[in-house]
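Dropping the structures in below, format is structure tokens.
Rule-based calculations on the coordinates, nothing more; no lab input. Fair warning: this is a prediction, and the values are worked out from it, not measured in the lab. Cβ atoms are built from the backbone, for glycine too; each structure is taken alone.
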Structure P
Amino acid sequence: MINRLYVFANMGILDQLPKSGGQTSARRVMQGFKEEGIEIIPIRRHRAEQQTKIGHVLEVGFFAVYDLLKMVAKMMFRRRKNAAFMQMTYAGALVPYEFILTVVARLMGFKSTEYLQGGMMMDTYPKGGKVHKWLYKKNMEMQSAVCFEGYDALKLTEAVTTKPQLIYLPSYVFDDKIPSQVPKKPKDEINFCFFGRIGKPKNVLVSIEIYNQFCAAHPEIKTSLTIVGSGENKDYLQKVDDAVKNSPYSSTIKQFGNSPYDFLVEMMRKQHFYLFPTEEKAEGHSNALNEAMSQGVIPIACDYHFNKTVIGEDYLVVKGYDSENYVKAIENVINNVDMDALSEKLFRRVKEHFAYSLVNPKVCNTIKKI
């Protein structure tokens with residue numbers, strides 16, 4: 001029985017706030033494993049932050065070697081019995097590196113497992129060449145078990161190989177973070193929010209434009225937009241600041257930096273819509289979607305990777321990134337949908353499908369038996 005996992009992941013510095021949804025997801029999964037009696041030995045993978053192309057290539061290349069050596073140093077003289085190696089990763093361009101990590105772990109005598117985060121493989125595997133597909137297949141076949149954040153990714157892999165045990169491990173919310181009932185939303189205003197990493201792939205500028213267009217079309221409605229998060233790209237952060245400052249409705253837009261979850265919960269109590277026109281390459285089952293829906297906040301999201309599967313309501317999902325189409329989706333909800341009933345339905349979806357108590361024990365029991 002497995003009772004120890006050496007976890008190689010982009011988890012960030014554990015005594016600091018996470019800098020991305022991926023880090024939040026990694027920490028959440030590790031915490032869930034701990035609470036089911038599995039000892040976690042963390043091996044922190046470096047998160048690339050250089051913005052220039054040359055700087056990024058040099059940074060990634062250096063830390064690919066450094067992190068591999070760190071992994072070997074942490075595992076070489078540790079017990080193999082009842083222990084396994086788990087990498088939390090994204091496939092895509094990382095497939096050759098994932099293959100190498102698996103080979104090294106196996107050569108050291110450890111069973112290997114993997115948690116495939118994000119939806120990147122949904123784009124890269126179908127378009128990949130023969131070498132890419134071969135490496136992905138062989139890497140999968142060396143695993144004792146593979147967990148998938150997205151069910152679509154699991155089904156794609158099932159069509160490639162049935163050798164490893166495939167486990168659906170969606171992003172989840174801890175039960176104590178889900179309220180006993182949906183917070184009542186203000187009746188005399190419509191409030192919008194975005195929380196997460198402030199970066200170009202998250203299309204925060206598109207969210208601001210959506211808000212501007214909605215306000216212009218509905219001057220009779222009292223509105224607000226709350227943006228919470230931080231980022232590393234100073235140029236994009238400046239563009240967001242300028243967009244807020246230059247908005248005709250800047251007095252109704254509030255900005256906050258990276259904030260603890262308790263702050264987010266309090267903020268979400270007053271929000272009606274979560275704007276999510278993301279095109280992040282690694283976007284998977286978004287933690288933010290779970291968290292917003294658990295508080296009865298209605299997401300208006302793009303049709304990208306797993307968003308439609310997570311939300312479960314097609315009319316809340318918009319094709320493309322034209323802000324006008326997002327405004328139309330919002331207007332449709334306001335004019336034609338019982339918003340209180342929809343908030344309740346989204347809340348129930350998280351509670352009944354993406355709650356820790358439903359997902360984690362089943363997954364951990366499977367991991368323990370590999």
Structure Q
Amino acid sequence: MNIIIFDTSITGHHSEYLRHLIDFLSINHANDSKYIFIVHSQFENKFPIIYNKGKELECIIWAQVTAEELVRIQKGNSFVTSFRTINVMETYAKRYSADHIVALDFHTIKYGAIFKKLPCSLSSILFLQFYRLSTRTFKEKIEFYKRYWITRLCIRNSKIKKIFVLNDQETVDYMNKEFKKHCFEMLPDPIPHLEPQSNFNIYSYYGIDVNRKIYLHIGSLGDRKGTLEVIESSLLIEPLFQNRITILLVGKTGASHEIKYNMRIDEIRNDTNVQLIWDNQFVPSQMMKSLFEQSDFVLLPYKNAEFSSGILGHAAAANKMVIATNSGLLRELVLKYNLGELLDVNNAANIALKMTEVIEKKASIEGQEEFVKNHKPNLFAELLLRL
């Protein structure tokens with residue numbers, strides 16, 4: 001069979017997912033199938049280690065989209081780019097006589113998939129599902145039913161064979177029953193095995209006193225991640241504990257949020273003895289691993305808790321307790337695997353209170369090890385490539 005792996009994004013988890021698939025095929029490929037990886041035009045330059053490893057395997061063909069194709073699928077609203085993306089996908093499917101396509105992000109093709117049938121079968125990962133969305137307000141109901149009908153119309157496409165949902169068996173069960181299609185399947189969000197950066201010391205790098213506990217808030221920062229509440233919590237920690245706590249933010253955000261967060265941090269620093277640090281950058285994976293290993297706790301006060309979080313997996317792999325939102329899929333995973341503590345209310349006051357409550361607590365190693373075991377990259381790759 002000729003199987004296309006399609007992902008033309010180059011940020012965040014995209015390269016990580018492709019690396020998992022390459023690693024899996026380097027060990028487990030034992031049939032005559034060819035795997036054609038259709039990727040971003042700069043993938044070889046940005047990720048030479050992944051690219052060169054794949055190039056050494058006879059079963060793998062790399063095909064980078066052209067600069068012109070990339071502009072077409074990135075320029076325009078989501079409706080327009082969705083149709084353009086699925087048209088590009090069709091071009092490569094015909095070029096390589098594909099039997100099946102694995103699209104790593106269903107969001108990029110969802111509108112096109114309603115109307116267009118590809119010349120081969122398709123499976124994909126649905127990141128933005130609707131089942132756990134709140135419907136308390138009129139605006140929330142509109143968003144819920146918009147995603148509901150997009151999903152319902154998409155799966156009428158006879159070429160769609162499988163839609164994967166990350167970490168959420170309850171959502172899978174609901175959608176298979178609701179749509180009477182049985183094409184949804186749970187996919188464990190892979191927790192990568194990373195090596196820490198050699199000779200990295202979090203205390204000396206950031207100028208942190210060794211007697212302070214470090215509470216890490218890392219990733220793509222923003223209001224939906226509860227970043228402002230994390231910043232504000234430094235004012236509300238009891239004075240007795242302030243000299244014992246460092247809040248370390250690591251990650252990028254949008255331009256408007258960057259100005260807002262920097263202004264608020266500057267205002268707060270003179271009113272609290274909590275050390276508040278923002279490392280405003282995307283950190284390399286080895287440094288990120290070191291940050292998880294050398295911090296004490298990980299803050300996940302997310303407002304979109306209906307989705308899984310890769311940060312939860314990194315925290316578990318480093319045996320670090322999380323402080324997380326008490327709702328949605330995050331709540332279920334934290335409770336099931338005993339991964340940390342839940343906030344009563346997702347606000348600055350409760351974040352501050354919970355930080356002092358857990359300051360001497362130790363993580364549950366047993367639950368974290370089980371979580372990591374159930375989310376190994378090879379299991380992710382095996383399920384994604386199984387036809």
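Ranked by distance in nm of label points 7 Å out along Cα→Cβ at positions 36 and 172, structures P, Q are topped by Q, which has the highest value. Computed over structures P, Q, relative contact order in percent (Cα under 8 Å, 6 or more apart) reaches its largest value in P. Work out the source of 16.3, 54 here, i.e. which of P, Q gives that when Rg and Dmax of the Cα atoms in Å, for residues 52-187 alone is computed. Source structure: Q.
For Cα extents along the principal axes in Å, for residues 276-355 alone, the calculated result is 32, 27, 20, so let me know which of P, Q that is. Traced to structure Q.
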